[in-house]
Structure I
Amino acid sequence: MGTTQKLNLFPDWYENWLFSSLDVNADDICQEKYLKPLIALNNNWLQEKYEQDDYGWDDLDVATSYALYYMTANIPKLWFTFNHSSDLGHLSKLQNIVEFGCGPGTFLWAYLFYLYQCKPDALKEVKNIRGVDHSETNIAIAKKLFSELQKHPEFSHIKADFVVSLWEDDIKALPYLEDDPTLAIFGNSLIESSANIDLILDVDFSHLLILEPGTNKHFQRLRSVRDKLVEKNYNIHFPCTTSHKCPIDKNNWCHFNVNRFLLPFMQKMSTAAGRKNHKHHFSAFLFSQEKIDNSTKTWRLLSSTRKAKGSAIRYLCNGSIVREVVLNKKVKSDSNRAFIKAETGSIAFIDSTLEKNRLYSKDSFRSK
């Protein structure tokens with residue numbers, strides 16, 4: 001679904017930071033001990049119940065492979081989400097960031113890099129980060145990454161706590177989630193504990209980000225959580241432009257993709273592993289208890305442009321209605337031409353009721 005986001009917020013020192021923390025160099029990354037777990041994780045992890053022990057890999061090699069490849073591939077998902085979210089002024093209030101099921105700290109670094117590149121004043125307000133993961137090896141890598149990160153003065157004021165624990169246990173012992181402005185992140189972690197997914201409904205998060213694989217199965221699971229959070233009066237910053245019950249048909253799902261080849265070493269590893277597809281699919285929801293000024297004339301572009309007999313067709317959603325909108329070639333105009341080229345996932349402002357699911361020459365269309 002959709003064109004691939006090319007937004008690249010990796011600091012120019014990212015590769016040096018990553019390689020030095022993992023104690024690898026450019027010649028190491030395509031070794032078999034890193035490529036084998038990379039390929040097997042790709043083939044099996046969505047199955048949720050595969051027997052990891054059957055592979056007999058070295059635990060450190062697996063964790064290093066993941067940090068090199070999947071962490072780097074996943075980081076842009078957060079950038080996509082925030083880049084296309086509405087009303088992000090509240091980020092300046094966030095003092096604490098916690099990631100449940102953090103692995104090597106994937107989305108902690110993603111968020112800090114986002115602030116570093118886009119909102120440096122908000123970065124100054126961050127006081128604490130916390131990573132929770134059941135793997136001692138992942139947590140050890142996260143600690144090394146943080147130690148190296150603090151050598152950059154922009155991050156030196158931040159304190160970190162990395163904990164070996166199941167997130168289901170740790171979440172019950174964190175009162176600051178409710179007391180202080182905190183962003184809680186679940187990144188590809190609910191997939192591993194689907195039976196406990198409703199635990200997140202018991203905590204009054206001030207801000208909550210959930211990112212999961214971009215499959216129908218995982219979206220449908222998130223849809224249930226999304227709708228329950230809306231009932232608790234949470235507001236949605238992404239992807240929905242209004243906070244109503246999800247209108248997407250049960251046979252469809254809301255997902256986007258980022259480019260996993262933003263950095264040359266990722267292209268090198270992908271080529272060596274036989275992975276040629278640059279698209280990395282995901283579903284995401286960003287919630288907060290902040291008020292959002294939404295309008296039913298604000299839409300999310302859910303698909304790329306499909307052309308049929310000279311017409312341009314795209315799916316749009318305003319949080320309460322999904323429409324398959326057609327722009328006929330006879331009514332293309334300067335005011336609606338952006339409909340064809342706007343980036344998938346972006347917010348669109350349409351001065352129209354989209355009567356009969358169509359854009360007309362007089363209709364104004366602009367995207368953010």
Structure II
Amino acid sequence: MTNTKQKWKNRESGIELLRLISMFLIVVSHMIMSLCYASGYIPDSSYVLPIYNVTFNWRIITLVVLRHSGNLGTTIFFICSAWFLISREKLDKKKWLQLFLDNWVISVLIFLTVLLINGGEIVMDASNSLSPFLYSNNWFITCYLIFLVVAPLLNMIIRSLSRKSLFRIVLFLSSIMITMGFVLQRDILASPLIAWFVIYFVIAYIKLYDQKAVSRTCVGVIAFFIGFACILGTVLFSEFQARSAGSSQISVLNWNTDCNPFIILMAFGLFILFRRLSCRNMVINYLASLTLFVYLIHENIIIRACYRPIIWQKVYENWGYSFILLKLMILSLGVFLVSILLSIFYDQTIRRVVIKVGERLYDLGRRIYLEIEKRAISE
């Protein structure tokens with residue numbers, strides 16, 4: 001652990017703590033997803049709780065509000081990463097390759113472990129686990145890897161712009177994203193990657209020209225509560241709209257996108273507040289470095305399709321759904337902690353081998369590319 005301590009002990013822990021919280025929010029949202037959608041791998045779907053049905057039950061309405069925590073968590077995580085990416089001039093290729101390999105190795109390990117537990121019986125199509133990128137099993141990781149490649153190019157563009165030009169671009173992109181992706185709900189302009197591009201330009205403007213905006217506690221508090229109030233308002237509005245139209249289901253899921261300005265506002269508010277926490281804690285910093293592994297483990301396609309629903313099925317059969325919010329938090333915390341423990345185990349054992357393999361693959365790939373480049377230029 002000596003190298004790990006040396007690596008993390010001098011890092012500010014406010015933003016790192018927010019990374020951990022963001023991943024917990026994602027886990028909460030995914031646990032709700034396993035609760036309210038039937039799994040094709042579980043014959044009995046009586047455990048499913050239809051939270052999007054019109055209701056006066058405040059607990060169900062709270063679950064609908066909490067369902068937004070996934071988009072909130074991914075937005076927070078991206079903002080935390082983007083704040084540092086803006087200062088980088090080039091892609092850390094070794095780190096990128098390592099994350100790519102981690103994704104593949106964790107996916108294969110879970111597949112093999114489940115295969116062993118089931119006595120050799122394959123739970124689902126092996127191609128989903130053996131080629132996680134090709135089948136978009138984890139959209140968040142895929143988008144993150146894509147953005148890491150694009151970020152240096154965006155930084156070149158941003159630094160070539162004047163303050164006025166950057167402000168106009170921020171205003172234009174934000175208007176398009178909110179209008180098309182949120183108000184009109186056009187799927188083609190509501191993808192997470194597009195939302196991240198817009199947020200990145202906003203963060204760039206703030207970091208380069210208006211850091212005072214992220215240095216005031218009152219700004220963070222106001223942004224968070226306005227965002228939360230508006231999200232709650234959209235949920236209640238969806239309930240009212242559904243009742244007025246005589247519909248049995250609310251349409252709030254249409255508003256639960258990464259282009260939702262209220263989710264982005266909440267995420268910015270929390271980022272401002274946690275950024276002001278001036279402290280250094282090696283444990284928090286180390287655990288924050290494992291958050292992407294937590295995502296890869298708990299949101300693995302086999303886990304989310306087969307095993308997370310089983311948890312809710314067992315809870316429903318044995319205890320029912322009384323105190324559902326408390327049970328949600330306990331189960332989410334349990335999944336989160338187990339994922340962290342498995343992430344620590346992976347980081348301290350298997351990943352050390354993966355790192356060495358990654359370094360050799362990187363050196364080999366670099367030599368091959370330089371040879372190709374040399375021949376191409378010489379011709």
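Starting from the value 5, 24, 32, 25, 11, 3, 0: which structure in I, II was P(r) over Cα pairs in 10 Å bins from 0, in percent calculated from?
Numbers: I: 5, 24, 32, 25, 11, 3, 0; II: 5, 20, 31, 26, 14, 4, 1, 0.
The read-out was computed on structure I.
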Answer label among I, II for the case where P(r) over Cα pairs in 5 Å bins from 0, in percent, for residues 76-259 alone, calculated from the coordinates, equals 1, 7, 11, 13, 15, 14, 12, 11, 8, 5, 2, 1, 0: II
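Starting from the value -23500: which structure in I, II was helix-only ellipticity at 222 nm (-39500 (n - 2.57) for each DSSP H run of 4 or more, over all residues; to 500) calculated from? Don't skip to the answer; put the middle values down first.
Numbers: I: -8500; II: -23500.
Answer by label: II.
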Origin of the derived value 18 (relative contact order in percent (Cα under 8 Å, 6 or more apart); candidates I, II): I
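Ranked by distance in nm of label points 7 Å out along Cα→Cβ at positions 268 and 356, which of I, II sits at the highest value? Kindly include the intermediate steps, with their values, before the conclusion.
Details: I: 5.8; II: 4.8.
Ranking I, II on distance in nm of label points 7 Å out along Cα→Cβ at positions 268 and 356, first place is I.
Values in this text are rule-based calculations from the coordinates and carry no lab data. Note that the coordinates shown come from a computational prediction; the quantities given were computed from them, not determined experimentally. Cβ atoms are built from the backbone, for glycine too; each structure is taken alone.
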